[in-house]
1. Tell me which of P, Q gives -26000 when you compute helix-only ellipticity at 222 nm (-39500 (n - 2.57) for each DSSP H run of 4 or more, over all residues; to 500).
2. Quick check for you: by relative contact order in percent (Cα under 8 Å, 6 or more apart), which of P, Q is greatest?
3. For which of P, Q does log10 I(q)/I(0) by the Debye sum over Cα atoms at q = 0.10, 0.11, 0.12, 0.15 Å⁻¹, for residues 158-373 alone, calculated from the coordinates, equal -0.76, -0.92, -1.07, -1.28?
4. Hey, volume of the Cα convex hull per residue in Å³ derived from one of P, Q reads 146; which structure?
5. Given that FRET efficiency 1/(1 + (r/R0)^6) of positions 222 and 414 (r between Cβ atoms, R0 = 41 Å, to 0.05), derived from a single structure, equals 0.10, which label among P, Q identifies that structure?
6. For which of P, Q does mean count of other Cβ atoms within 10 Å over residues 150-157, calculated from the coordinates, equal 21.8?
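Each reported figure results from applying straightforward, stated rules to the coordinates on display, with no laboratory input. Nothing here was measured: the structure is a model prediction, and the numbers come from that model. Cβ atoms are built from the backbone, for glycine too; each structure is taken alone.
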Structure P
Amino acid sequence: MELSVGRRLLVLAVVVIGSATYIAATFTATAILPQMQGAVAATQDEISWTVTFNILATAIVTPMSGWLVARFGVRNVMFWSLVGFTVATFFCGAANSLEGLVIWRMIQGALGAPLIPLGQSLLFDVFPRRQHAMVISLFGMSNTFGPVIGPTLGGYLAEHYSWRWGYYMIVPVGLIACIGTLTALPKDRPDARVTLDWTGFISLSVAIAAVQLVLARGQRLDWFESGEIIVEAIVAAIALYIFVAHSVTADKPFLSPRLVLDRNYAIGLLLIAIFGMLNFTPMVLLPPLLQGPLKFPDSLVGIMVSWRGIGVLAGFFAAMFTNRADPRVGMVLGFGMQIVSGVWLMGIDFNVDLVTLSANAFLQGLAVGLIWTPIVTSSFLTLSPELRPEGVAVLHLMRNISSSFFISVSVAEVVHATGANYSRLIEYLSPFNKVLTLPDTTSGWNLETTRGLAGFAQEVTRQALMIGYLNSFYLYTAVSVAAIPLVLLVGRKRPR
């Protein structure tokens with residue numbers, strides 16, 4: 001695509017603003033989760049739906065990006081995605097119920113899903129091949145400013161005004177990106193003859209949605225003791241069978257089975273699934289922990305989340321050097337840092353300070369920056385060129401699905417472990433326990449009054465909740481360890 005240098009730079013700026021706005025919305029939402037939870041009177045597992053279903057909607061729509069571009073053109077898809085995303089973001093801030101908030105977050109994720117993959121493809125088309133590495137590096141690093149600025153400013157506005165301003169502040173930037181898209185992006189001609197494999201798309205979407213509902217509502221409905229959970233599991237199994245059978249037999253399936261025949265790409269899918277599990281889960285678990293049991297204000301929660309964005313920026317810089325020799329070096333270092341951060345979180349208590357948590361968040365971000373580039377590089381090292389566009393979509397799909405699933409599993413573990421440990425702890429609360437007669441205990445609560453007993457029960461709940469969070473960090477660490485053997489199986493040489 002022949003454009004002047006100034007026009008190319010303008011396209012780069014518009015693409016960066018659009019994608020950074022989308023990423024900032026994701027991280028800002030995690031920073032203000034505790035305030036949203038209180039505003040809509042939701043439980044820990046219910047408020048997590050605002051993140052999991054947003055990621056789920058993103059995962060479902062992302063593979064459609066190629067068809068949307070072929071059908072309507074890059075410029076039109078980018079513009080209307082930004083318009084829809086901006087409108088949905090405004091209504092997220094205006095929502096007055098949990099149901100409304102979850103629905104608008106799903107719409108926000110679905111409409112914003114094409115922005116990042118289309119932005120990358122557009123930069124490849126606009127800039128000459130010799131500048132691709134530089135442009136994509138600038139694109140990746142600039143997108144880390146959203147996770148730095150968004151949570152910090154969102155946490156400050158949530159503390160001094162309302163959580164709604166965490167969404168409202170994104171709307172003006174989204175409008176600027178919409179105007180820039182119309183003025184900077186070149187017009188292209190879509191191909192109206194392109195068709196979508198609706199059978200594969202719908203069956204995969206139904207399977208993903210049904211499994212997510214099982215994970216999101218299973219803990220609350222006592223899993224397979226509930227008729228709703230049984231129905232959702234059956235629907236998921238049938239839809240998955242239809243998708244697999246159709247993909248194997250169709251001439252042009254929604255997702256080609258040939259992708260998994262490439263060894264590096266198949267391993268890359270497993271690694272990107274683990275990467276997705278580790279990417280967003282701490283940002284969903286830590287903000288409620290900080291504002292709940294640890295009593296941190298919203299502004300400090302935003303600062304902690306922003307340090308993760310700074311770590312991602314540093315990780316992208318470091319990946320430029322670690323990826324030159326062997327992609328496996330960066331992946332081993334990154335997943336090793338995830339293990340360290342998980343073990344670190346497993347050892348925290350109520351006395352942990354902001355500096356410790358910010359350093360841990362920085363380490364997580366540094367690991368993310370180190371892991372992402374070598375995973376993508378090694379996954380497409382031996383894949384046929386004609387399969388690469390579809391491979392990119394499946395890679396993003398796998399990352400988003402695994403993020404959504406693991407968040408649900410981790411939150412379910414927090415809820416389950418809190419109830420189980422509360423039951424165990426209250427067994428020790430009786431008049432015959434001599435510890436309850438010690439001055440250190442009786443000075444904190446007056447066990448002769450109703451208020452004192454209520455405060456004592458609240459403390460037991462706080463202790464049980466902390467154990468639940470530590471259990472979820474155990475899961476996080478175990479998944480990090482599982483990635484190391486897979487990294488060693490990655491080949492590093494191109495075929496002849």
Structure Q
Amino acid sequence: MKNPTLFLLVLCPLLSFSQSGLNWSVPSDIAPSSYGNLHPRMVSDGAGNPVVLWGKNTNQAYLATWSSNGFNTPLLVNPSSIPVFTASWAGPDIASHGDTIYVVYKHTPEDTNHIYLACSFDGGLTLIPPARVDFIADSISRFPTVSADASGNPHVAFMKFNPGWTNSRYAVTRSSDYGLTFSPDVNASWLAGSEVCECCPASMVENGNTNVILFRNNLNNIRTMWACVSDNNGDAFTRGVETDPTGWVINACPSSGPDGVIIGDTLYTVFMSGAGGITKSYFTTTSLSTLTPGYDRELTPNLGAFSLQNYPRIAADGNALAVVCRQNVSGSPQGIAFFTDDIRTGFPLTFDVLINNDVENGDVMIHNGKVHVVWQDNSTGTLKYMFAQYNSPTAVPPHSVVFTPTVFPQPASDYFTVSFPETFLPKSVTVSLLNGKALIEKNSFTGDKNIRINSSELPDGFYILSVYAYSGEAFHQKLLISRGN
């Protein structure tokens with residue numbers, strides 16, 4: 001993985017296609033097959049490195065972080081007392097805000113248990129004990145998905161049923177203390193006017209105070225995609241629109257949901273539809289200010305030999321955008337990727353064949369001029385990882401918009417250190433109670449990029465660490481003080 005080489009495309013006998021221009025690394029395993037490979041999901045840590053979450057068919061979830069030589073040994077996410085629902089088409093979900101990582105999962109059996117959120121404040125190297133998310137009396141929950149808002153707090157959406165698995169809808173709950181507690185949930189899918197597709201996972205995407213939940217609806221077996229929008233950081237979802245023009249009618253459950261990103265005022269979505277008799281993946285755009293549908297197309301238009309497309313995923317960084325998808329060509333399963341360094345010039349027609357093997361679900365992430373892809377490879381029982389670098393003015397320099405200090409150790413005891421990027425000059429560092437009351441404040445620095453802070457007077461518990469820059473930027477992270485007593 002250190003020396004990316006051009007990954008040769010396997011040409012299909014009936015088709016020809018171009019490459020995106022990216023030079024992909026050789027695929028490598030994230031972990032041995034003994035760790036499983038179900039439903040991988042990927043985010044970046046504060047340095048832009050990949051953090052990968054996946055499930056194993058023994059009701060376990062694992063998290064792997066990146067080091068200079070590859071992925072570290074996977075970390076078991078769930079305690080043995082909380083077996084996790086996992087499958088190739090659904091499972092635990094992950095979100096990040098700098099080095100703060102959130103993982104949500106459902107305790108199985110689903111009809112009698114709850115949803116939990118585990119947090120990491122060191123980029124996924126360690127996890128604090130999970131907190132229960134859903135407080136729903138005798139209702140039933142499943143399919144949690146998580147996002148992080150602008151302040152780094154988690155939002156969790158989950159499918160909610162009445163007792164007996166009736167009245168399926170999506171609910172959203174928020175945390176204002178970095179995952180310690182959650183607000184009462186609100187109905188986020190009511191504008192769709194029907195029950196949601198009961199076995200299709202959803203996804204959430206945020207930008208500022210705008211929170212969008214994407215899900216498959218089920219209005220008299222019309223199983224199309226919807227976006228419901230909150231303009232007040234998830235407090236209420238008051239606008240909604242159908243983002244799927246295919247009108248797919250099927251009296252069955254497709255077990256496949258949508259994904260999306262927000263760039264400027266535009267919501268970009270990808271999803272699978274079987275309208276027309278062949279399951280294909282689609283790409284659509286929607287104006288968030290007017291909820292007006294815009295551009296839509298099949299990912300691979302006018303290429304009839306492509307069939308059984310499914311599980312599309314999308315990622316963006318600045319104006320760069322990438323999509324990955326599984327498909328079969330003449331009976332051969334493949335993993336493909338689309339990429340543009342500037343979506344304002346349009347969505348690309350060309351794509352790369354990344355993997356020509358028994359691939360299933362996958363995910364994609366872009367950060368600071370690098371595209372990362374992970375796939376569930378069923379022929380080997382492993383997760384395959386690859387990446388490609390690109391040069392683009394739309395790539396976000398790591399210190400121009402978002403800076404991410406490193407805090408160690410986590411948990412802290414009597415001292416902890418805040419380490420800054422070389423190009424970053426801090427104005428002040430504070431440690432506050434969760435209610436905002438400042439307990440420690442440092443605002444005199446001599447250029448040292450590693451600031452040691454005495455926390456010996458702080459009782460064990462959770463605090464908020466805030467770092468402020470002269471440019472006006474701010475970084476907030478939950479800090480755990482624990483002396484192991």
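1. Clearly, the read-out refers to P.
2. Structure P gives the largest value of relative contact order in percent (Cα under 8 Å, 6 or more apart) among P, Q.
3. Answer for the origin of the read-out: P.
4. Q
5. The value was obtained from structure Q.
6. Q
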